[in-house]
Structure formats: C-alpha cells, structure tokens
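Peer 1: What follows is a group of structures, each given as structure tokens.
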Structure I
C-alpha cells in the first residue's frame, strides 16, 4: 500500500463507515483508481475476513452502470466503498445496494491528492457543522443565494427534505459521498441567475472567468458558457428536458478543505461555499433522471433562509 494513502483509508473505513468484524465489505474500483481501491481494501481486510476488491475498466460517463457481477457484489455487502473514475452515485446499482441494506460511500473522480486532503479531517466536527447548517435551512419555504459575481437565485424546496452528508454512515441503507461535508436539497423549483466562480465541469477550477446560467421554473433556460452548454445539450439528446433540471442546492461544511483544487468532489464540500447542480436528482431526493449531474461551486455566497441570513461554516486554517 502507498503509505500516504493509509491514513485517509483508515478514516474512510473506520470512522466514516464503521466497518465491524464479521461484516462484508465490497471495494469497487477501476483501472485508474486502483491504488486508492487497494488502500481501502487493505484496511478493510484488517477488520474483516469478508472483504472483496472488484475492479473493472473505467466507464464512459458519470452514472453509467457497473458490470452486472460488480452490481451483485455491491448488493450483497454490508459496506460498499466505490473509488471510481466515473460516479456510481446516481446508478441503479448503488440504489439497489442501499435498498438491500448496504452502507455505501462513493468516491467519484477521486485522486490521491483529493483523497489525502478531503479525508484528513475530523468527521465528528464535520457532522456538527452539518447539523448547525441544517438547523438554519430546514423548513424554509425559500432559500436565496447571492454572490458578488452576480448570482441571485431563489430555490423552493417544497416538500423535499434537506439532507446532511456528514460522511458518517453507520446505519443500514445509508449513503455518502467521500470526501464528505455538505447539507443539500433537491428543490422543487428555482428562479434566477447563477454565476459560478469556483469549480465546474467540464472546466475544472475557473481561474480567469465565470460560468453563468439562468433558471426559470426549476429549468435552466440559458447557458452563457459554450462548453457547459454543449455538455448539457448532449445529455438532452438522450434525456430531453430532464438534462436542464436545476437539481441541487448544497452548502459545503468540510472545514478541512481550505483551497479549491479543481475537483468538484472535493471543492463542493469546502466549508462556506455553495454549489448548484444541473441534471439528475433522483438519487438525492428528486424525481428527475438524466445522464449528467454538473455541480457549480460559488466561493463567496451569501445565503438567506426565508429572509434570514444563514451563518456559513468557516474553513480551518
């Protein structure tokens, strides 16, 4: 095992997933994330004799289903850890594993650096920050987000619940993204302008500009950025209007993330940031299925819940 990967692997297996002796554990990885997969497998194997490592070639796009034997192994495990190039978060395989009682952590697009940074954290502290943010936003009829770059968007959660992604998943059927640290909702509708200045695919970290899009009635109606527009249009060719869904509003609570690095997986968790996503939301409390879920991170947001300003977390350091 790469020695530098051991500590974050221990945090994931022990602190986040709470793997116990006698439980079954399935680590799902691919040819490009093998080192992280092996680190997780090695740590899991020290706790249980019933750990397996399932590796397959990287998928072509996020949300693509894994091979059938991998999906079966996921559904048969007590704990699933999935460091993969393309996300398994929004797949039927992940959903079925949760429904079967597995505790699942997906690590989509994870790199060694992101793994070491995002998992070198006190997840008990992150859980406390999630609870503090959740208390301020839960039950709000409207949540407005503004930023100096020009964001001014209002979302209405409606009947949909806010969720706390604490990274601590010890109950059967639980799901988390690792690295973790966010409070999020899939709104029923939204209106306004979003100006992303942090990180957004397909660009990664936005160093010299912003990405702007307009939302009306919960649908993205205009995208000023050519690359983002093309990606959404390609998804729309398969899924229709579902690709334009305003899928998520999230608040980052991982106080260990002090700088954006260009990885959405990590950057959307940075304490004090906000992210809004386009596309699929059926795996996070919504009802829209699409082959994309594109998060845009805002670095200087102000958030109001029913007119009251929300106190956002501050990153350590």
Structure II
C-alpha cells in the first residue's frame, strides 16, 4: 500500500486501539477505535486527512472516513486499511471538480484494488469492507456510503438524523415494509450486508450532501456502536458540550452493552459559522426535518 498522504492521521496501527483529537478553524474532531470485548483483532480502520497544502484543502476540503473490514485471519483488517488508504489518495489526486463524483470514483478505485489484491493473495481471499466517507468544504458535508456503517447528523434544535441508509438485508426489509424496526433489532440476519467494498469488481456508492451550521455534530460509526447503543442514547450523548468526552462515552456505552464487535467512532463538530459555499452536484441532498410544534415549544421554554 502507498504511504499515507501528508496531513493524514490513521489507525489503529496495532490491531487494537486508536485515539486522535483534532481542532481546526471552525471544526473539532475525535477519532476513536476500540477492539471490543470479544474480538482478538480490530478489523475497523478510520482516517482524518487535513491536507497541509492550503490550496488543496481550500479546493478539496478535509476527509473523515471509517471502514469495517471482513474476512478470515487479518484479511478484514487489511481490507479496511487498504480501502481508506486508496480512497484518500485517489480522492485528492482526482481531477473532477465535483466532490461527490470524486468520492464515488475514489471508492470505486478502492473497491477494485481490494478485489484484485484478494484475487492474487489466497490469504486475503474473500476480504471486503464497509466504507463511510465524508468531505467537509465550507458549509457542506459530502458523504459516500457502502455497507452498514453509518453517518448521523445531530443538530441541537432538531435532534438526531441518520443520513445514510444501511446496505443490509434486514434494513432493506424494513424499508420495504416487510418487517418492523423492532423486529429488525433482534433479527438473526441483522449483520448480513448487501453491499461491500472489495467483494466484486463493481460497487454501487450512495452519495449525500448536507448543509451545515454552527453547533452541528456529525457522527460516523461502525456497527459495533450502532448495534449496541440506541439512537436515543447516541442523541443524548452528542447533545453534550464536550465532544471528546462524549466520543469516549459512546465507546464506553458500547463496551458496557457487551462490546461484541470492534467499535469505531468519528465525531466532527462545527464550532463556528462555516463559510457559505455552493452545493456541488452529484449527491442526494438531505435536510434535517423541522421539529414538531410541541418540541419547538418545549425548546423555547427551556424544557427540552
């Protein structure tokens, strides 16, 4: 694999744990990855890339991403690392002016390289990985998604919104009205995903765009968190003022709930009003729904 691009922070490198905290102009971020209680190896990976070159950063923004690998022995770990490494390199080397399209091409390239590596190396046969990637530029977040890791947006006045859609058999059954969300929580096929990076020569990538405002918090997480901690608990934690402490609390909550999988969390908070910018084409725009009347009234009265 290529060396990490300048300005990138990546982990875990020891197959177990990783922690990184970053603050920049108008943004704050925390990256945490934990082995969990039942796994011998951490197959999750996460990355933050803030290009050192001001011109590149002003044109292409900053990348935040995570991947949840799968495969025998260390194949899952290798897949998640490789996918994120290729993604970041290909994204910043891309020539398309559209960030969403560039993200799509970067993930497609990562998919092909992971697939080809598995084809020539028997020890890595069958490896694959989820990928949730986000680029922030100005007041827009552009998100690319493959698999069942998730990206959430928390806004103080409106609460928590899951931006991405899980690519899993059970999630598709919920969306099609075949089973309820309550039934999905305990379904025996809950972890069977329908899309992954590296398992075929081609991959479909979901693309989303979200306009940001001061106070927003974005959360990228592997299913080691979302399967263990409810959305309500995630919302309560992200509502706190201490981003680093809240991120650590999410990991503890997942561990206290059983820690049956690797747990990776990337949080990004908008700490100042972001510079206004035009939304770039190529992604599905996602808007935070307005709160209902009673919720707005409770907030106005300081009761929520």
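Peer 1: If FRET efficiency 1/(1 + (r/R0)^6) of positions 20 and 220 (r between Cβ atoms, R0 = 35 Å, to 0.05) is computed to be 1.00, which of I, II is the source?
Peer 2: II
Peer 1: While we're looking at this one, here's another question. Have a look at I, II and say which one yields 1.8 for distance in nm of label points 7 Å out along Cα→Cβ at positions 164 and 228, as calculated.
Peer 2: Here the read-out was taken from II.
Peer 1: Where does the value -9000 come from, among I, II, when helix-only ellipticity at 222 nm (-39500 (n - 2.57) for each DSSP H run of 4 or more, over all residues; to 500) is the thing being computed?
Peer 2: That value comes from structure II.
Peer 1: Rg and Dmax of the Cα atoms in Å, for residues 4-123 alone was computed and gave 15.0, 46; which structure, I, II, did it come from?
Peer 2: Source structure for this number: II.
Peer 1: Related question: Where is relative contact order in percent (Cα under 8 Å, 6 or more apart) largest, in which of I, II?
Peer 2: Going through I, II one by one, relative contact order in percent (Cα under 8 Å, 6 or more apart) peaks for structure II.
Read-outs throughout are calculated quantities, based only on the coordinates presented, and are distinct from any laboratory measurement. Not measured: the values here are computed from a predicted model. Cβ atoms are built from the backbone, for glycine too; each structure is taken alone.
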